[in-house]
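Scrolling down, you'll hit the structures one after another.
Taken together, the values in this text are just the output of simple stated rules run on the coordinates, not laboratory data. Computed from a predicted structure; not experimentally measured. Cβ atoms are built from the backbone, for glycine too; each structure is taken alone.
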Structure P
Amino acid sequence: MDAIHFDTLEMCVLTHGVLAVRLGDQEGWHRAGEVSVIPAGVVHSCWTEAEGASEIVVHLDPAGLGTFTPGVWPAPAPLVERLARALSPQERDAALLALLAYLQEAVATPLVRDPRLERVVAAVRDRLADPWSLPELARVAGMSVSAFRRAFTAAVGASPVAWVIDQRVATAARLLRHTDRSVGEIALAVGFGSPSRLTEAFARRHKVTPSVWRSAPDP
């Protein structure tokens with residue numbers, strides 16, 4: 001049965017099984033270890049087609065949370081396990097805050113009002129490993145290269161190419177902290193193509209190598 005919540009953002013953490021999910025006119029699968037994010041006003045439904053599923057569902061006041069694109073997103077296993085293990089309301093709230101902080105950095109949509117720029121943001125986040133170039137980004141926006149570069153830089157505060165690199169470095173930082181994938185695997189996953197290119201870009205932003213970042217304690 002379809003549902004809609006007008007005043008809350010729904011966050012569903014699947015801890016076991018698989019669900020079929022419909023968000024608006026999009027359908028897909030929600031698997032254990034993933035989080036579905038359903039902003040206020042989005043018609044949605046979910047159901048199981050095979051084995052049972054276990055989920056943790058919370059409704060949050062969207063004020064101050066930023067603008068989220070509806071969808072199903074992978075979440076770091078330690079954060080999901082921390083939430084599943086929480087025994088007290090205080091532990092549950094702390095786990096939810098940690099997961100929400102991750103989602104805010106990982107999938108909150110930048111405040112761009114132009115739907116042409118929104119298409120670019122969504123496309124890059126969907127296919128971060130693609131070889132994005134300025135002409136290809138402009139093509140997604142449906143704009144000339146010069147007009148797109150001016151509009152994007154004015155809206156986001158960084159040039160399109162610099163923003164793509166920032167997204168890749170930020171995603172790599174999360175993967176380094178929350179997975180055991182190798183630096184080479186992460187470099188390919190986020191679109192750098194080689195460990196050396198990831199290391200160079202990472203060091204420019206964080207002043208340390210990916211390996212040092214991974215071994216450092218969480219801030």
Structure Q
Amino acid sequence: MTQWCGAALAQFSKRAEAGARSAEVVHITGYLARRVEELGDAAPWQRRVDAKVLVHLKSQDPMPFTDRGPAMRQSDMVPAMLERIPGLQVVGELRSLPSSLPCEEGMDKRDDAGIALLRKELAAATSAAGADRVICVHHQCFREWGKLASHGVQVQHYMSVLAEALGVAQPDRYHRYWDERDPDAAVKQARDEWSSWGLSEDEARTIARRIFGRK
């Protein structure tokens with residue numbers, strides 16, 4: 001059984017251990033990392049990803065736990081998994097930026113000048129490391145760090161890099177809508193997505209204005 005959520009992983013693991021018929025419960029990150037390791041040279045890569053990347057892992061601090069926990073331990077497997085992609089080189093980790101930890105503060109609290117400063121700091125950090133991409137392990141980190149991407153610095157979730165190498169890449173619609181600053185345009189462009197959830201256009205517009213309606 002694969003889980004996306006770390007809390008769900010813990011809960012389902014406890015249930016599996018307590019059950020008469022135990023099942024292996026694994027975080028999706030650990031499952032993918034193990035599968036890539038098992039396949040080795042037989043992995044069905046479709047294209048090279050010629051990139052030097054910095055990896056942003058979720059907080060390395062163990063607080064409030066003495067153990068990082070199963071989800072975070074499996075997240076630690078991402079750098080080695082990425083390095084199995086032809087052409088990709090992990091050149092280091094990026095914990096935070098000089099003036100902020102974007103995924104804990106959130107970009108919606110920043111004005112244009114504040115975002116511009118962070119974008120400049122991110123560009124400087126990647127340049128100093130000889131990198132051209134920042135790869136986030138956690139989806140919430142990617143949501144915020146991705147808002148700092150620029151022409152010279154690409155920001156991706158690790159699954160997007162795997163998809164790129166496997167030839168099944170998908171566009172990053174979220175950050176495109178965020179950059180456009182036009183919630184009504186986002187509603188029009190994303191009709192296939194929100195309508196699949198049974199939302200009305202008014203409901204979709206309310207959500208879009210809340211998420212993408214920055215000044």
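Structure values in brief
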| read-out | value |
| --- | --- |
| Per relative contact order in percent (Cα under 8 Å, 6 or more apart), the highest-valued of structures P, Q | Q |
| Which of P, Q yields 0.90 [FRET efficiency 1/(1 + (r/R0)^6) of positions 95 and 151 (r between Cβ atoms, R0 = 35 Å, to 0.05), calculated] | Q |
| Source structure (of P, Q) for Rg and Dmax of the Cα atoms in Å, computed value 18.9, 58 | Q |
| Which entry (P, Q) yields the derived value 16.5 for mean count of other Cβ atoms within 10 Å over residues 39-46 | P |
| Mean count of other Cβ atoms within 10 Å over residues 31-38 - highest-scoring structure of P, Q | P |
| Per distance in nm of label points 7 Å out along Cα→Cβ at positions 47 and 207, the highest-valued of structures P, Q | P |
